[in-house]
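The following blocks contain the structures, represented as structure tokens.
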Structure P
Amino acid sequence: MAIEGFDYKGFAENMAGQARELVPADLKDFEKDYIVKTLGNFTMLAGEALYNDESLKLNAEQAVFITQIIAEWSFHKSIDLIHSGILPQYWDSIMQKIAFTIFEVAKQAIMRNIPQDQLLQAVEHHVIKVYKQSIEELEQKGVIDEDTKNKAESQSNIDAMAQQAQEEQRRLQQEAAAQEASAKAESLQREENKARNKSERSSVSNQYDGVTNRQMKLMSLALVLKLLSQDKVTTILNKFDSDESLAISQYMNMADLEARLDGDLVADCLKDMRDVLPVKRKLSKENVITDLKDLYANNSREKIERILKNERPKIKRFVSQAYDGEYGDLPLHVAGVVTEYIKESL
């Protein structure tokens, strides 16, 4: 039974296509064609042999692994032969020996369940051995001289590509390190500039036209409130004391408010707005009495009584007692609601 899922023809074509993209640019066209053609033929033949040999009982992954090893070594050693100076008519015989050796070594290693790293080491050992023997045979026959033999044996495209890859990796690492250092320097510079600008803005906010830092924050808030509806503005202003509420209202009516404020300064002020906004007090009997007495101090008693004319006697009595500084018998949360109701109604 053929190896299920192993398309050796498609795989061979794919390997040949990749090889054409990777061949050294300095080679002649016929040399490039030789590399691609040799790789494609050996890969196709090896894949077909594995595909039809049912005795091996290989799966698709194992078959691909063997043919890929043949493709890769065919690529590298054909380049070595081209660079060696050996005449083209002797290339095929050497490449056939190499391909056959890889096929047999890899096949036997997989059948014996040898780990892949050991298999690759064995293949490399035998490829180098066969290549060297083939070169020495040419010298013995008088086809090449000793200089050509030495030049051929010194060729190793696979080592050259590995070294190139390492150099490229080091270059990328150096570039990454340089970019990281540059980014850190820029970040540090930005932080320093930001701190310096903030200091300068703070100085300006304290000195510009005699405006204090707190006034600048109120002006920033006024700039924001100009974008809100009147109801929301009123609700927010009610949370400030009368002096600050009046100041904010005046700032909102300034025709040149935007021109007097720096955008970055406004952002800083709004971040610190929690220092300006009144802190919500804890609900207590003392605070309720204080709030009601403040209401009486700023509004006539008759006006407050008109607001409460439809309320229950118990509510009226509680508010009246508060006028004299006494807390009645209302539950605390009810007293708080009554106080807020009066504030909003005045």
Structure Q
Amino acid sequence: MYDNFLHFHNYFMDAGRIPFVVVAMFITALAGMVSGPLAGNANPFIWQICDLLFGPAGDKLDRTNRKPKDLFFRGTFFTVILLVFALVVSKPLAQLTVQSTAIEGLIVISCLSTGSIWYMVLKLYFTLQKDGKAQGGYYGLARSTRVDLNSVDDYGITREGLAYSAVSFDKGLVAPSLWYLIGGVPFLIVYSVISFASWRFGKYGFTNGFGKSALALERLMGYVPSLFSGAIYTLASAVAPSANMVQSFKAWWQVKDKVPYEQGGVMLSSLAWSLGVSLGGPVQDISGKTLGKVWVGPENASAKIEAFHLKRGIVINIVAHLIFLLSISSAYVYSGNVFE
């Protein structure tokens, strides 16, 4: 019975795939920290490929002057096309991985994002430290979040940087990694394409209808991984200077003022409460649409986020990566694969 408990994770995932995730984490961390975000975009490379292939077509279909029902129908049809694309592409790629482990590693690398996010947020931090303002340090953040940062002040830019670092830990690392461990390359690609559509057209839940199907599918696949990510972030807050893990735990039991999943959910709540700040708030996306994101954080917490808050957020993010690495490495050791 005890042995079965130790190997419980083997019933729902292939522990033999864990080394690919570990190697991909190191490579994306190193490459991202050295070169920074590719073309200013810190999201996974597969999102950028999908954006080139499907972004313009989606923009043409997502016309704001159309009725919500029409947009919902168009968005659902568009999402189905993306799913078919993901399934068609994943089959030959999965067959190639049988012949070459290098190809499998490259696929996993293309679906994760780590170091480029650190690079971007650190650049914002150093800009704030040096100049006292975020001007010139937020280009990558604007591209990665699809938020018009000219619509907010420096505090708002810093809030977006903190929020993005937390949410990207979930969507750019934990969720795709878990789906890969569960179902291999096909599940990894399907989730990555769906999360791309949610990011590109979901507008944080404020879509007029076009992105609703993508948001629903991403929530279906991403909700449980987000809980795991949130728990890791809460644990990581115990290490960060001046962060409060007890306060972070309180965010899990809030009945009112819950953050919608599409706006960051437990990730944003865990970060805001651990740092004792107020995150979120209305912004505009790059198309000029107002996104009335909710405020989240302890009562009477300040929304005036300074550079030192950003530093604490970066520490939490890096520690969270280490905890995730430790958790999957431990699963690999207990699976018995390491001794084969």
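One of P, Q was used to compute mean count of other Cβ atoms within 10 Å over residues 32-39, and the result was 15.1. Which label is that?
Corresponding structure: Q.
Identify which of structures P, Q gives the largest calculated value of mean count of other Cβ atoms within 10 Å over residues 64-71.
Largest calculated value belongs to P.
Tell me which structure, out of P, Q, gives 0.45 once FRET efficiency 1/(1 + (r/R0)^6) of positions 112 and 168 (r between Cβ atoms, R0 = 35 Å, to 0.05) is calculated.
P
From which structure (P, Q) was relative contact order in percent (Cα under 8 Å, 6 or more apart) calculated, if the value obtained is 10?
Label of the originating structure: P.
Suppose helix-only ellipticity at 222 nm (-39500 (n - 2.57) for each DSSP H run of 4 or more, over all residues; to 500) works out to -21500; of P, Q, which structure was it derived from?
Source structure for this number: Q.
Suppose you compute Cα extents along the principal axes in Å for every structure in P, Q: which one lands on 128, 55, 30?
Going through each structure in turn, the value belongs to P.
None of the figures in this text is laboratory data; all of them are computed from the coordinates on show. The shown structure was predicted, so the numbers you read here are calculated from the model rather than taken from an experiment. Cβ atoms are built from the backbone, for glycine too; each structure is taken alone.
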